[in-house]
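The structures considered in this document are given below.
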Structure 1
Amino acid sequence: MRAKFGNHSFAASAVILLFLINCHAQKDVTSKIDNYIKAEMQSQRIPGLSLAVIKNGQIILAKGYGFANVEHQVSVKPETVFQSGSIGKQFVATAVMMLVEEGKLSLDDKISKYFTDTPENWKDITLRHLLSHTSGMGDYPNDYDLRRDYTEDELVKIIKAQPLGFKPGEKWSYSNLGFITLGILIHKITGKFYGDFLAERIFKPLGMNTARIISEEDIVQNRAAGYRLVSRELKNQEWVAPLVNTTADGSLYLTILDMAKWDAALDTEKLLKKSSLDQMWMPPALSGGKTSNYGFGWFAGKFHGHRIVYHGGTWQGFKSFIVRFLDDKLTIVFFANLLQTNESKLMRGLASVFYPEFALPDVQPIEEKESDVKTLARKVLLQLMDNKLDKNLFTSEMQASFPPDRARQMSENLNSLSLPIAIIYSTTELIERKEENNFRTYRYILTDLGATWFFTLKLTKDNKIAGIELQPK
């Protein structure tokens, strides 16, 4: 009896010790996250942020930081409702795949099968192209009026009028217009507004009780306000027309608690077969033999040995980001209510709490006081990405000496980033400025989820480019 009792005592002590170790580890993780989030919120001037960390489908941390509403000093909590931005695309892609599983759609269907009077350049566009941003469709045209309500028919007419940037399947280019088209297609096939379809087939079955289409006029409990910085002063989000806030490119209200339920479902077959989910997370091959890093509604990649799927969102004073570490069953998701939030940097810092190999470089950004230079830097990066440099921006010496192969390599490097467009617009930060020999040199850091790049711009007195460099850390 004594020996038996001793074994039980040892086992019980081991369980208690393991529990205490886990509690201590959890407390240490929470403390690191708290310190990092608070420091970044102060540095980036983010009013409020909601964060969830999910392991094996269970929430291990759900917490709010700062203010959901600055004017009324309302604190963020896990129940705070944020706008989704483009992470809403994964729900639309799931809805399409549901219809594919039911035999109501096929990924290889030409969209001309469902839309009348389609232009000639649409004849080869398939649903697969729309889902993977390989259709050649672009983004909103310059004359798109965000303060006007458009009907679905009017939206289709606008989209049809836009030229394609390339032949379907030839390249990858992020296209909000493609996902707007998918939302309208869901309506055509089901007879239901795509938002009602999402509510009926995804949100309600999963218990995502606060997930819904954006509505400014409805009373929405715990709704956060969106903000932007204008000349370093905090301003409210800009107003857009009500129907603009309902399109399928990312117009949802979500909480981190909703996202935890969504994340748990993605490890089951509650919504889709595993084969369908795997297909959503597998970027299709392009016609030239290359692949992009985008599946259906999700980016996908492997960083530091970790397979991940991820997506960010930007809209109307809000930023969002979700990363799923597939092999480790770990998910990090956050919402922030500042348009200028550096979402890739923020998420990478959070990932480094669990995986030190994601650690950010010890480099501090400095204040950008020359808005024209900042605009020029981003303009050049975008041109480099498309490998279409405007030679008029360069000095005559630079025009003569800049080899096409170097520009092409820079283009490939930029397109290899986890979120190319978002990184250029949101995570390009000035870290050094100096003047010598009548030139001004600006050095920027581009923070990717898995890597760091430095971009250097050398300018003459009249803002002509005398040199550019793009180098990995």
Structure 2
Amino acid sequence: MAAILWLRRDLRLADNPALRAAMAGGRAVIPVFVWAPEEEGEWAPGAASRWWLHQSLEELGVALGRRGSRLVVRRGPAAEALLRLARECGADGVFWNGRGEAAVTRALEGAGIAARELPGNLLFEPGTILNRGGQAFQVFTAFWKACLRAPVPEVPLAAPRHIPGPAVWPEPLQVRELKLEPEIGWAGGLRQSWQPGEAGGLRRMKAFLRDAVEAYAEDRNRPDRAGTSRLSPHLHFGEVSARQVWHAALARGPVAEPFLRQLAWREFAHHLLFHFPETPRKPLRAEFSRFPWVEDAAGLRAWQRGMTGYPLVDAGMRELWRTGWMHNRVRMVAASFLVGHLLIPWQEGAAWFRDTLVDADLANNTLGWQWCAGCGADAAPYFRIFNPALQGAKFDPEGSYVRRWIPELAGVPERWIHRPWLAPAGMLGTYPRPMVAHEAARRRALAALASLKK
């Protein structure tokens, strides 16, 4: 008999429980990826994610080929594609990692085909980390402590050396036929910045844990340093598993604790989305549904283009457009500027990040934006509005990050690099003056917050 391995956001061969289960009993295994963005609706992968997905699928096909297997690519809907493939191959079961595919399970089992979900790409399955009242945690520190009390995540599985295949392979689509890559040359910066795929993810993980994890607690807040792991897109697409990262970091000893804590924030985000599935659209704190947000198309466009007049914000937005990624400290400052200085709804920022980030994870994106907007779990108080100039001086003190991404400011001395509007006339070139004064914006935001209490 044969089994179908349905690959979703688990584009790897190591530590893949569904792959191991599909191989049990000596079955032939048919790995398949089904492209069905219509089933994700407004949460379908954005442009940067689609670019990454194309590269990752190509790499996965090569890795499977080395093990005597192939990647079959089909178009959705998923249930129809899997049923059709099962009939073509005579498969008696479909295996996948993750949960929540009830419609697919019903369709398969209704046709007499076994459907088996295996634990997904998290350390702890949603619903297993709860407070004493059996409810979801909404404060990270309490969630983190509960994770530490839970059973240790299982040791990751090694990749199989050989994956048995069918005597006759079904006809696949070519990855390029999915037309995931942009037709214009926008992705050049992404290609220069990343190596999508399982091998690239493992190399990045090993390099970070070898060279940077000891200084992570301090350097993770410095966008001018290579202090973060940059593993987020590899984790999002399941090219490396959370268990692989967790156990590799544990092996480095106590110096890895700050990094493990950040990995737990990813868990927190996914658990929250599981318990509160409406939060990508609505604030978790219901009172913020009455917040007097502003429609400001020009302001949104200036923010997207990195032309707000605040260097740290603009450097981050330009880094995002060029590389599909932004340093997390700068993400917070840029998001705070949009919702605090401009009063533009956090959903607008989340949509832009979703389209331009290579690590555009719905759970993490939702948690991050609601945190900055003050309307989510464990959120920053809305009145804590970051001053971009002070944040720049603290975390990019020499201005090297700003100068890298804003060439107009390359010649501005350090004393003015985060307040270029104070520099002598003629030094800024085409760089704009601030679109809004920080103190005035802060007062307006506090007044908007006070209106919720009336």
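Laboratory data are not the source of any read-out in this text; all were calculated from the coordinates shown. Nothing here was measured: the structure is a model prediction, and the numbers come from that model. Cβ atoms are built from the backbone, for glycine too; each structure is taken alone.
1, 2: which one has FRET efficiency 1/(1 + (r/R0)^6) of positions 296 and 416 (r between Cβ atoms, R0 = 25 Å, to 0.05), as calculated, at 0.75? Intermediate results must be reported in sequence, preceding the final value.
On the way: 1: 0.75; 2: 0.35.
The correct label is 1.
OK, next. 1, 2: which one has helix-only ellipticity at 222 nm (-39500 (n - 2.57) for each DSSP H run of 4 or more, over all residues; to 500), as calculated, at -13000?
On the way: 1: -10500; 2: -13000.
Checking each candidate, the match is 2.
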